[in-house]
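We did not get these values from a lab; they are worked out from the coordinates using the rules stated. Given the structure is predicted, the values throughout are model-derived calculations rather than measurements.
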Structure 1
Amino acid sequence: MTNIGPLLIGILTHTPPYVWAIFAFIVFMGYQRTRDRVVPVWRLLLLPAIMIATAMSGIVGGGLAILPAVAAGLAVGGTSGWLLEREGATRRLPGGRLWLRGEWWSLVQVVLIFGFRYGLAVTTAINPAFVGDPTVHLVTAFVSSLLSAMVLGRTVARLRVFFTSAPTAA
C-alpha cells in the first residue's frame with residue numbers, strides 16, 4: 001500500500017498561493033450567507049455571475065460534443081436550486097433590497113464547486129492523459145454545469161420573490 005501522506009503534502013505545497021486566496025474568499029462569501037442579511041439586488045447576482053463565468057471557462061474548451069451534458073447539468077442543477085430555496089427565505093424590502101434568511105447550503109455549494117475544480121486541476125497535473133478521455137469531458141461538463149446551475153436556480157427563485165411581491169418592512 002502506498003503512503004498517501006507525501007503525495008497530499010506535495011499537492012498542497014505546490015498549490016499556488018492565489019488558489020488559497022480564492023478559496024479563502026469563497027469560504028468567506030459562503031459563510032456570510034449563514035446569517036440573515038439585507039442585500040441590494042445587484043449583490044445577490046454577484047456570486048452566481050462568478051460561478052457561471054467559472055463554469056463557462058471550463059466548458060468552452062470542451063467543444064460541441066459536451067453540449068448535451070451541459071444542457072442536462074443546467075436542467076437538473078437549475079431545477080434543484082429552485083427547489084432548494086425555501087418558502088419565506090426571501091422578502092422584498094423597499095429600495096431595491098432583499099432580506100435573505102441565513103442558510104448553510106451556499107457555503108456547501110461554493111466549497112463543492114471549488115473542491116471539484118481543484119480536484120480536476122490536481123488530477124490533470126498528475127495525469128494529463130486523464131483529461132483527454134471524452135467521458136471525463138462529459139462528466140466534468142455535467143458536474144460543473146449542475147453545480148453552477150444550482151446557484152443560479154436559487155438566485156432565480158429569490159428574484160421571483162423580488163419581482164412578484166410588494167415591498168415589506170424589514
Structure 2
Amino acid sequence: MARVWKFGADVDTDQIVPGRYAPYMRPDEDVGQFAFVEARPAFAREAEPGDVIVAGPNFGCGSSREYAPEALKRRGIGAIIAPSFARIFFRNAVNLGIPLFVSEKISQAVEDGEEVVLDLEAGRLITNDGEYALPPLPAFAATIVQAGGIVNYVREHGHFPREA
C-alpha cells in the first residue's frame with residue numbers, strides 16, 4: 001500500500017525544495033530530507049518510498065531546479081500524477097526515472113492520505129473506490145523511466161533513446 005500526498009495547482013520547484021536547501025548550499029546533507037520541508041512539513045517527515053504524489057495542474061512550475069525532482073526521487077516517490085506538468089520538471093523527472101502520469105480524472109478522484117496500490121507494471125492505480133488506468137508515457141520517456149533514468153539508459157545502451 002502507498003499513501004497519497006495531494007497537492008493543489010501550480011506547485012513550484014521552490015515549494016518542492018526551497019533554494020536555501022539546495023545541494024550546493026548544504027553539500028553534506030541529503031536533499032531528499034528537504035522535500036516540501038516548508039510547504040508541507042509532514043511530507044518531509046513522513047513520506048515513504050512508494051508513496052504517490054497527486055496534484056493539480058502545472059506541477060513543478062517555476063525554476064528548472066533539477067534538485068527538486070531529485071529530492072522526490074531520493075524520497076522514493078512511486079509516481080506523480082497531475083493533469084499537467086511544467087515541461088522542464090517533466091523532463092528532469094523522466095531523466096531521473098520518476099514515473100509521471102497525466103490524468104485529471106485521477107487527480108480529482110483520490111484524496112489526501114488515501115491508501116492506494118500503485119501497479120506500474122499493469123499501468124493502474126487501485127483505490128478504495130475503484131481502479132484507474134495510468135495513461136502511458138510517450139515511448140521514449142517510458143524507456144528512460146523503465147531504465148531508472150537517463151544515465152542508466154545510456155550506460156546500458158550506449159546512446160540516448162530516440163524520440164518517435
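Among candidates 1, 2, the computation of helix-only ellipticity at 222 nm (-39500 (n - 2.57) for each DSSP H run of 4 or more, over all residues; to 500) that gave -8000 used structure 2. Largest in relative contact order in percent (Cα under 8 Å, 6 or more apart) among the labelled structures 1, 2 is structure 1. Taking semi-axes √(5λ) of the Cα gyration tensor in Å from the coordinates of each of 1, 2, which one would give 22, 22, 14? Matching structure: 2.
Out of 1, 2, which one gives -0.86, -1.48 for log10 I(q)/I(0) by the Debye sum over Cα atoms at q = 0.17, 0.27 Å⁻¹, for residues 40-119 alone as computed from the coordinates? Source structure for this number: 1.
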